[in-house]
1. I have 15 for relative contact order in percent (Cα under 8 Å, 6 or more apart), calculated from one of the structures P, Q. Which structure is it?
2. Any idea which of P, Q comes out highest on Rg/Rh (Cα atoms, Kirkwood Rh)?
3. Of the structures labelled P, Q, one was used to calculate FRET efficiency 1/(1 + (r/R0)^6) of positions 65 and 121 (r between Cβ atoms, R0 = 30 Å, to 0.05), giving 0.90. Name it.
4. So helix-only ellipticity at 222 nm (-39500 (n - 2.57) for each DSSP H run of 4 or more, over all residues; to 500), computed for just one structure, reads -17000; which one of P, Q is that?
Structure P
Amino acid sequence: MSKNLKANLIKYGLTTAISLFVTYSYISNKGFHMGTLADKYKYISDGFAIPGLLLTCSGLLLIISNEGAFDGISWGLRFAIKTLIPFGRHKKQESYGDFVEKRRGQKVKGFGFVFVVGAIDIVICIIFMILFNKVV
């Protein structure tokens, strides 16, 4: 097995395990074993929705951040802090263009698995929601 494949399996496996743990925690706290079939479908759907939405939104934020959507906010906050704090003014403030060029080399890569696992959780959630609606 190649090193890259092994690293991807570990990333996906760990994220899936955390997602399943959150789902199991939610389902077990709702009294899954005591409900009707419709209740069980609802609990499973809700259980997969929680980590699915969290992971999908986190993955989207990482993708958006890598594209530079938050560079202006980051530069503005850094500029404001260096302007307002007295000991932060000793160095010359870098321009926005220099800041963006420096940030292009510091992009976070390899976090697409967060979005993928979240999307799979949402698909499972939708399947159980459809089953719930057919039973009710």
Structure Q
Amino acid sequence: MNVLLSVGEVAAVSGVGRETLRYYERRGLIAPEDRTLGGHRRYPAAVVARLRAIKAAQRLGFTLDEITGLLGAGRSVPGLHEHARAKLADVRERLAELEAVAGLLEAAVSAGCDDLASCAHDPACPIPFTAALPAPGSRS
């Protein structure tokens, strides 16, 4: 017997909200197996494991587009290893950028910088006003 779950049941079991389920469906990440006569979606129980995989991949920093590629359309798709290696390189790059920013902030705190406008004119200020800093979340 193939057990089918309602949107509410899937949401309750998986911890994923109803609107998120609908969004994932529109993105092609999940699909209902059937609909009731009233048009209500019915999902196979296996969708719960798929949702857990989606949420785990998001916690690892993968975007929904990347997750779509990793999960495929319900079939097994190899390539997690290479995607994980690339994501790890990105994370390490971001960590290096954040460490550089942390160093500048520590120097500003140690120097007693209290007024950004005044510090901009003080050559002793450790904040690099003339150097180009990468915007948060951007790649330099």
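1. Numbers: P: 41; Q: 15.
The value was obtained from structure Q.
2. Numbers: P: 1.20; Q: 1.23.
Once Rg/Rh (Cα atoms, Kirkwood Rh) is tallied for P, Q, the winner is Q.
3. Details: P: 0.90; Q: 0.10.
Computing FRET efficiency 1/(1 + (r/R0)^6) of positions 65 and 121 (r between Cβ atoms, R0 = 30 Å, to 0.05) on every structure in P, Q gives 0.90 only for P.
4. Working: P: -26500; Q: -17000.
Considering all the candidates, the number was obtained from Q.
Laboratory data are not the source of any read-out in this text; all were calculated from the coordinates shown. Since the structure is predicted, the reported quantities are computational estimates derived from the model, not experimental observations. Cβ atoms are built from the backbone, for glycine too; each structure is taken alone.
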